Each structure stands twice: as structure tokens, then as C-alpha cells.
Structure P
Amino acid sequence: MSAELYHRIIVETAKETAKATRLETADVTVEEDNPLCGDRILLDLLVRDGKVAAVGHSTRGCLLTRAAAVVLARRAPGCSAKELGDAIASLHALLEKGEGPPLWPELAMFAPVQAVKSRHECVLLPFRALARALALIERSKGAQP
């Protein structure tokens with residue numbers, strides 16, 4: 001891959017996954033993987049009062065997946081499901097159409113990935129896990145009496 005795709009900010013951000021931890025107590029844990037390249041994330045989510053209170057993760061994958069997981073773990077706490085959905089939509093718009101700026105400024109680091117469609121899923125994998133975790137939490141609320 002080109003040096004532009006794996007530029008310094010992505011490399012430095014991806015290194016932070018070494019500090020990532022799982023949550024001891026979580027409302028939901030999901031596992032997502034990309035069978036084409038072997039990237040995998042275990043994502044723990046704790047939600048309080050309609051907002052993400054904590055994110056834990058264990059991420060194995062390329063620099064893009066690891067950097068995306070770090071950004072998600074940094075930014076998701078304090079956000080509602082709607083705010084997170086908006087951030088995910090802005091990332092999709094950046095990758096699929098080159099539209100920006102993304103809602104979270106840190107996501108701009110992934111702009112070069114727009115030109116390499118086969119790598120979009122690497123960036124989106126942690127966010128796909130987040131969306132699934134939020135959907136599971138929403139479903140469980142609907143199941144409660």
C-alpha cells in the first residue's frame with residue numbers, strides 16, 4: 001500500500017491499541033471480523049442514561065482498523081446513539097463519496113482510503129461493531145416490560 005494511505009497520523013494512532021483494554025462490565029459485547037483480511041474487533045459498550053459511558057476493545061488487524069478503533073474508543077463516550085449514527089454516516093460519506101469534513105475531525109485521517117475501495121471495510125469494521133452493539137442495546141430495551 002502507498003505511504004499516503006498509511007501516513008504518520010494513522011501509524012501513531014494505531015499504536016495506541018496496545019493500551020486498549022476490555023471492560024470488566026459491559027451492557028453488550030460484539031465481535032466483528034473481516035474474513036477477507038483477518039481484521040477482528042471485540043467491542044464492549046457500557047451505556048448510561050442514553051449515552052455511551054465507556055468503550056473497551058481488543059482489536060487485531062491492519063493499521064487502518066486499529067486506528068479506527070482508537071478513534072471510536074476516544075470519541076464515543078458521552079455520545080448518544082443518534083450522535084454516533086451521525087458520525088458513522090459522515091465516515092461513510094468520506095469513504096464512499098469523498099465528502100467531508102467528517103463529523104469527528106480525527107476521521108479526516110482516513111481521507112486517502114477513499115481512493116482504495118478494498119480498504120474501506122478496514123476503517124469501517126470498528127464502526128460496524130459499534131452500530132451492531134447499539135442496535136442490540138436498543139432491542140434489549142424494547143424487550144423489557
Structure Q
Amino acid sequence: MRYSVEVKINKPIDKVVTLFDDPNNMYEWMEGLKSFEHLEGNPSEPGAKSLLKFQNGRRKIEMVETIIKNNLPEELTTTYEAKGVFNIVKNRFLPISNNETKYISEQEFQFKGFMKVIGFLMPGAFKKQSIKYLNDFKAFAEKQ
């Protein structure tokens with residue numbers, strides 16, 4: 001499953017990218033994120049791996065993030081591996097004007113096992129979550 005979502009942020013591109021590239025800020029806009037632990041490699045560089053732990057209600061999810069490419073603001077490509085799900089995310093930031101930035105997130109999901117059923121029956125849930133994260137990041141960035 002592939003899709004792309006985008007949002008306009010009313011902040012200059014350099015400010016947006018600085019906020020986005022700081023892992024400590026993820027707690028401000030990623031609902032349910034309980035921890036972000038660097039595992040290996042140089043942070044923010046290709047090959048770096050981190051463990052993200054989420055909790056939404058009783059549901060707990062752990063995923064490993066691997067940085068594939070980082071030449072922000074043009075592109076940050078990462079993969080996320082969780083039980084039954086492999087997600088490739090390409091984030092891009094484009095200046096619209098001196099005080100506006102377009103944030104584009106391209107998503108590709110690959111499912112295994114039971115998650116194939118979930119992906120087939122509820123594809124809109126994944127896109128809805130991606131849009132929520134973009135809008136939550138926008139709200140966070142515009143408050144800074």
C-alpha cells in the first residue's frame with residue numbers, strides 16, 4: 001500500500017526542519033510515543049537505528065527505525081519495522097515562501113501475517129494516522 005500526504009506549515013523551512021530533525025521534539029507531536037532509544041550508528045546518519053515504543057490505551061507497539069537517507073530539507077527516508085509491518089517513509093520539505101513550508105510524507109507499507117488482513121480491511125486507518133501526525137507536527141511547529 002502506497003500513499004502521500006502533505007500539509008502547509010506557517011513557518012520558514014529552516015525552523016521547520018530544525019524542529020523536525022530533533023528526536024526530543026517527537027514527544028510533542030507523536031501521540032502515544034513513550035520512548036525513543038538510539039540503538040546503533042551515528043544519530044541522524046544513514047544506518048542509524050532507534051527503538052520507538054508507543055502506547056495507545058492498552059495497545060503497545062515497538063518499532064525499529066532505520067535511517068536510509070538524510071539530506072534534509074530535501075529528503076529524510078526511514079524505515080520502520082514492527083510485528084507484521086514494514087513501512088518506508090520519505091519526508092520532504094519544500095519552501096512555499098519565506099514563512100511557509102510544505103511538508104510531504106510518502107508512505108509505503110508492506111504487511112505480513114495477520115497484518116495483511118488489517119491492511120486490506122482498514123487501509124484508511126494508516127493514512128488517517130499519517131495525516132494526524134502531519135497535522136500534529138504542524139500545530140507543534142507553528143507554536144514555536
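Every number in this text was worked out from the coordinates using simple rules, so none of it is lab data. Bear in mind the structure is a predicted one, so any value in this text is a computation, not a measurement. Cβ atoms are built from the backbone, for glycine too; each structure is taken alone.
Points worth noting:
- Test item: distance in nm of label points 7 Å out along Cα→Cβ at positions 88 and 112 calculated as 2.8, pick one of P, Q: P
- With helix-only ellipticity at 222 nm (-39500 (n - 2.57) for each DSSP H run of 4 or more, over all residues; to 500) derived as -14000, matching label from P, Q: P
- Distance in nm of label points 7 Å out along Cα→Cβ at positions 56 and 80 from the coordinates reads 2.8; which among P, Q: P
- Per FRET efficiency 1/(1 + (r/R0)^6) of positions 16 and 96 (r between Cβ atoms, R0 = 25 Å, to 0.05), the highest-valued of structures P, Q: Q
- With log10 I(q)/I(0) by the Debye sum over Cα atoms at q = 0.11, 0.16, 0.18, 0.21 Å⁻¹ derived as -0.38, -0.80, -1.01, -1.35, matching label from P, Q: P
- Which of P, Q yields 29 [relative contact order in percent (Cα under 8 Å, 6 or more apart), calculated]: Q
- Entry that produces 38, 29, 15 once Cα extents along the principal axes in Å, for residues 8-63 alone is calculated, selected from P, Q: Q
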